[in-house]
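All of the numbers you see were taken from the coordinates with simple rules; none came from a lab. If you're wondering where the values come from, they're calculated on a predicted model, not measured in any experiment. Cβ atoms are built from the backbone, for glycine too; each structure is taken alone.
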Structure P
Amino acid sequence: MHFSLSDEEEMIRETARRIAAERLAPIAEKLDRGEGRDELLANLKLLAENGFMALNVKAAYGGTEAGSVAFALAVEEIGYACAATGVATSVTNMVGEVIQAVGSEAQRRAYLPRLADGTYAAGAFCLTESGAGSDPAGMTTRARRDGGAWVIDGEKLYISSAEFAGLFVVWAVTDAGAPKGKGISVFLVERDAPGLVIGKAERKMGQAGSPTNVVSLEGCRVPAEALMGRENDGFRVAVGELAGGRIGVAALSLGIARAAMDAAKAYVKERRQFGKAVAEFQGIQWMIADREVDLEAARLLILQAAHLKDQGQPFAKAASMAKLFASEAAHRATDTAIQLHGGAGYIRDYAVERHARDARITRIYEGTSEIQRLIIARETLRQGP
């Protein structure tokens, strides 16, 4: 069994680590306060210029063509420094991958280079609605033909990067009479499309530097060629792309968890109680050991899912396992990190407080932990004894 990374994957990880340390980490706290938007956009542009916004997109369309393992490694390093930047990076890569997978050649050539080079600061996924979260097939957004155009009406919730995204992938019902999930199509909507309205940013518990908005489509008119893939085939596309997105969330979770535990290990080596460093107490060492096992197990699950995807093999179950375990491991790691800091961990002067808030959403978006368990169980039972 071969566990070594390729030279290219190593280079991508090291480049991501360097940029993260030099440019992302210094402003992470500022972004958490709701400040530093211009700096965030400059960093996203820098990441694009270094190939991080289209890691699994073919070079013919401006992408890095490095694969899913490289993507996971990069998102982990970016998330280690700044979870908010990690979200924008992960979602933009997802947008690029779905265009490459189901878009027409004209759509690929029109949009992928602009995602890859940072012309678009980010891409956004418009799937979730108030009554269609864990059950996206229950969406009510509608799209109807009007001559040579489509007109989309509806409202999408919790859209990451909506405030500065240049391109939106939007799902809408195109055949209301079809069985549930069978009459949904997917569209590419540019930011300046008439009728696309970005609502105010949500006030969130964590990842405050990553804006999350309502996106309203009020008679939003797009050309006929904005339809991506086959009409009424959009739900299948959504399910497939969510699986890939779960690798990104798992990698982001691991990055946050590593950052929290690195801070905790440094703290307990310096903090002294009863005449010696806190790190010398066996109980503390056991807490660190348990979290180290979590991090290593999460890493292996992520790399397995990414490797299967790169090999063109079924990876949905592996991606759900990685996302479930890594996100819940991040919760355990950030909680342990706060405990190891004692009272200091509850103070915003220490980064572990932010890490704990940033980690909480990873058990919710791209499918809750409960949905991941349903997917894993379904796939396991389908495979038989």
Structure Q
Amino acid sequence: MKPLISYLEVVEDPRDIRGKKYRFTDLLTMTIYGILNQEIDFANISFYLKLHEDYFKNLLNLDKTPSHDCLSDLFASIDPQKFFDQFILWIKDIVKDKSGMNISIDGKAVKSARDKINGGNTPYILSAFLSDIGISIGQIKIDEKSNEMTSIPDLLDLLDITGATITIDAIGTQTNIINKIIEKKAHYVLKVKDNQKELKDDIKTYFDITLKDVHCKNEIISSISDFEKDHGRIEKREYYISYNTDIILNKEKWPSVKAVGMIRTYREINGELSIEDYYYIMDTQINIERFIKATRSHWNIENKLHWKLDVIFDEDHQRNRIKNSIANITLLRKIIFNLIRLDNTFDPKYTLKKRLLSYSAKPELIENLIFNVLPTL
């Protein structure tokens, strides 16, 4: 396993060789320092570097630190695909076998980057998250002429998902996406909503009838989760699986489905009780424990990646919009996020916030993160 700098050195430098004042990897290194100190744009990163100019002169043998234009121009011009290719190689070296693991796929808007440069559209990044370990393993910027549904197969094509279980919200319950998952030798647990109304109605009718019929209940494997209590909210979930897929009337459209599932959620907030049912399809006859793990871990991408990118790195207020900047800087943030998660020089109980405070107080910890730390699992 090589340190991060070894992978960054292979990324193609897009700059004209004439007039270059800084090595490509030095600019990437300094940007990592800025982001780890929670600077959200190139102007503030440049100012941070200037405040610590003596440190960077010594570390990287520089005459002076770069301007914000220098950093902005670089990230605007890096080929996102070539940058991503090195990210994928790094991830493959970190996680050599994803068999039995859960990969969640979900999209996230970069809200403040909406402006005239993007035709008035809000840039959207589709991400893949290895929930079992808590690291980002891929992303793709959704083109203005595309959408999340058509971009998911493109993201899956970029990833090694062999043996993993893919979870996506209901937007991913499409035959072309399912075919891509199967083609890539992975499995799926997909939510079914009204975008596939006939399929949802088949599953809903089956569970409605079967759960009431004592003679049919032996077809269903069920489990009841623990209660969850939090600030006036009480929640309980019941999980059900059946391997009877003959209940799907249009089975020709869904030939790979081998099991159907339902989660019934009881939610009480300040004395008001609500009950909701959620429906799923699966390509294997998984047991109830695997079903629970897959469905519950799916939301880790929202809670443990997207939320932290916003709260810790303030990604929603990212203002770097020119050309390839959005794709490149969001990928660099995910690289940094992974490094922090995998940095075993800290007490495992240290939160992400505490680790960031430690990096700010001791720049040598960042130096170690980039040049020496070998992430291990």
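One of P, Q was used to compute Kirkwood radius over Cα pairs in Å, and the result was 21.2. Which label is that? Only structure P yields this read-out. When mean count of other Cβ atoms within 10 Å over residues 33-40 is calculated for each of P, Q, the greatest value falls to Q.
Suppose helix-only ellipticity at 222 nm (-39500 (n - 2.57) for each DSSP H run of 4 or more, over all residues; to 500) works out to -11500; of P, Q, which structure was it derived from? Answer for the origin of the read-out: Q. Name the one structure among P, Q that log10 I(q)/I(0) by the Debye sum over Cα atoms at q = 0.20, 0.28 Å⁻¹, for residues 185-224 alone of -0.76, -0.96 was derived from. Structure of origin is Q. With respect to relative contact order in percent (Cα under 8 Å, 6 or more apart), the largest value across structures P, Q is given by Q. When P(r) over Cα pairs in 5 Å bins from 0, in percent, for residues 97-208 alone is calculated, the result is 2, 11, 19, 23, 21, 15, 7, 2, 0; to which of the structures P, Q does this value belong? The value was obtained from structure P.
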